[in-house]
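Just below sit the structures, each encoded as structure tokens.
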Structure I
Amino acid sequence: MPSPSSPTLHACLEKPGNNLDFLRFLAASGVIVSHAFPLGEGVKGTPEPLERFSQGQFSIGLACVAAFLIISGVLVTRSWERAPRPRQFLWARALRIFPGLAVSLLVSVFILGAAFTTRPLGEYLTTWETWSYLLRNITLDNPQWNLPGVFETNVYPGAVNGALWTMKYEVGFYLLVVGLGLAGLLRRGWAVVGWLLAAGLNVFPIGRLGYWPQLYLYFGGALTLYLWRERVRMNHWVALACAAVLVLTAWLGAGCRIAMGSCGAYLLLHLAFVPSKLSHFGKRGDFSYGLYVYGFPAQQMVTALMGGAIAWYWNAVLAYPVALGLAVLSWKLVEAPALKLKRVPSRSWARGTVELKEGQTNDLDSRTTSGGAPDSRLG
């Protein structure tokens, strides 16, 4: 049993400083490593190590997606509880997702696509699929992976940005939090029931629910821990036991997804609040989202420039600086300026809205990263 001296999750959340920025950045970097296997060598190349160890339950990329959703589950729910006003909440969420996404799509279409398409530029720019790539991906309606003539001869042919598949799920969970909050169902008991339902649907899948039940295990697991935050104690021994459960279920080839949504959520949150120098990691900016949305296109570009299959590690090493550079530009030129607009609706729609303290960004700073995607290895 956790010692009474172990801090509660509530106490951890109230203390200044945490490792969330670093964990998000690490997750975005992990997605690039995971994608390097199919994008560098093709789907029949070197097996992704975690996918092989877990017997297909997880890839490194999917584990990193789970990490993003766990962080999001806590911080987004916290944000709603602090300011349960739908328009203000959704405005803040939209500013976290759509400006950076929109610019990345424009870069993919008019710079990357225009440079790498094998079709005449005029034909490329007047083909409907070029414009539908923008429309379908910015609206999150049935994402489009390909652009005309772009990366068609790569070892993983066609896909320009397979990492975008998670966006609709992230936004869907934002809307779910609003719906549950307005309905009065964002409560401890209902949260447990919802998570158990998702767990059941993962064991006994029904209908055409896609990735919703699986991804809700991670988002909903963190949401549940947050709602029970005054009773959940962050203890090193419990975290170690959770890590053991994750390794065991991965090795056994069964139960790892449910373990990730419970034990994994606890372990990640424990790591988020362990005192360390990494608590200042994000002082120069949060580059995780840009790293996520630009990683896949950068990796496909590297493969195209190399003229064929390359070792996964070379794909990752060569693409990473490109993606990171674009991520820094995205933060400084797009994302950070957009976030300055987050208080505009609170002034115009709700006089007297409680403003967040300066520098308090984590409760509004949760975005997933990384294919439902072009291939299951792109998790």
Structure II
Amino acid sequence: MPETKNIDTTYHSLTLSEVRPLTADSVMLTFNVPPHLEALYRFEPGQYLTLRTNIEGKRVSRCYSICSPIDSGDISVAIRQVEGGQFSSHAVNHFEADEEIEVMPPMGHFKLSPRRDGETVLISKLYVGIAGGSGITPIMSMITTVMKNEPSSRFVLFYANRSEQSMMFRDELTSMLAAFSGRFFCVPFFSEGAESEQLIHHAVASTLNNNTSSIASTDRPGIPVQIKTLLRELPDLSRADSWHLCGPQGMTDTLQQVLIDNAVSAGCIQRELFTADTQKSTTNKLDKNTQSEAGSQIKVIFEGESIEFRLSPKDDFVLNEALKIRDDLPHACQFGGCGTCKAKIVEGSATMRDNMALEDEEVEEGYILTCQATPTSPVLAISFDE
């Protein structure tokens, strides 16, 4: 889960040094970090940035994973335009070099390993990444960091996309396959969502069991011609040191179970979600029966100032209603995955529809994800300052 105990939610204005298209619907943004902020924006491969900008007169914020390797001198994120995505659409179609964007310092628990400060490390590890679509972004940072800093380590990537044309970082991955032959392996799958995910599940399970003949001999459409050779050339994945999964919740849920069912220790598996499965809540189901029919009085404290409003059972979550009054409250993903909107209950009680960011001890201490919170008491007071 994301590290939420000491999140720095302060925004700093950073200048875009480059806006580079990756595909027809995705871009990579590279930021210029001034010397006095360099220490604050040091990151681990796999972490993300929360960006904020004005769109149609309103401040909008979203979090995007860092795709650059550590100690490269750059800090970059990649963004794919999604249907109805206000921020992603604006980023792909309107951001330009030299534009200033508000950016929070890096955060997130989805990390490859401790920082190495550019030193070459003489260790030999086997990493496996599984990405769906734009889920490649944090894993790209991991791959490039390992190739640069761990010359004896290997990295295997399973990568699902709708088509080769929609494949983010296609050229970079092709170049790395040539430059790091025998150390970097990429197994691409091209088909629509459900079929592509099933193929990855089958390929991973077959490789873990050292039995690739079933998938290697199939003529099912969507499997690249070179899949037979690629799977047979992979290292023994049962000896992998860590697995890193990034993509939609449904995809990563199933993959995690596939790995556990094939004797991979849960402690070796990391997940990062780009979208939540709205059909499937993970914790703290909303119970309208616990809410007052008359609604609740809400008080929100941030930076020493407070706002108050009424929230009826028919209204949205606490954060969404609060943002209508104060749009600079800490928030990003708005599906319970990042922890940016964490606040502490100082009076009353609340329940969360989903929680993929807070540790159990944080919930016990009274912290909630405001983007998923609904009051269960007549009065609810929360503080972002605790």
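We did not get these values from a lab; they are worked out from the coordinates using the rules stated. These figures come from a predicted structure and were not determined experimentally. Cβ atoms are built from the backbone, for glycine too; each structure is taken alone.
For which of I, II does distance in nm of label points 7 Å out along Cα→Cβ at positions 267 and 339, calculated from the coordinates, equal 2.0? For distance in nm of label points 7 Å out along Cα→Cβ at positions 267 and 339, the value 2.0 is produced by structure II.
Name the one structure among I, II that mean count of other Cβ atoms within 10 Å over residues 131-138 of 27.2 was derived from. Only structure II yields this read-out.
Can you say which of I, II returns 21.7, 65 when Rg and Dmax of the Cα atoms in Å is computed?
Label of the source structure: II.
From which structure (I, II) was helix-only ellipticity at 222 nm (-39500 (n - 2.57) for each DSSP H run of 4 or more, over all residues; to 500) calculated, if the value obtained is -6000? Attributed to the structure labelled II.
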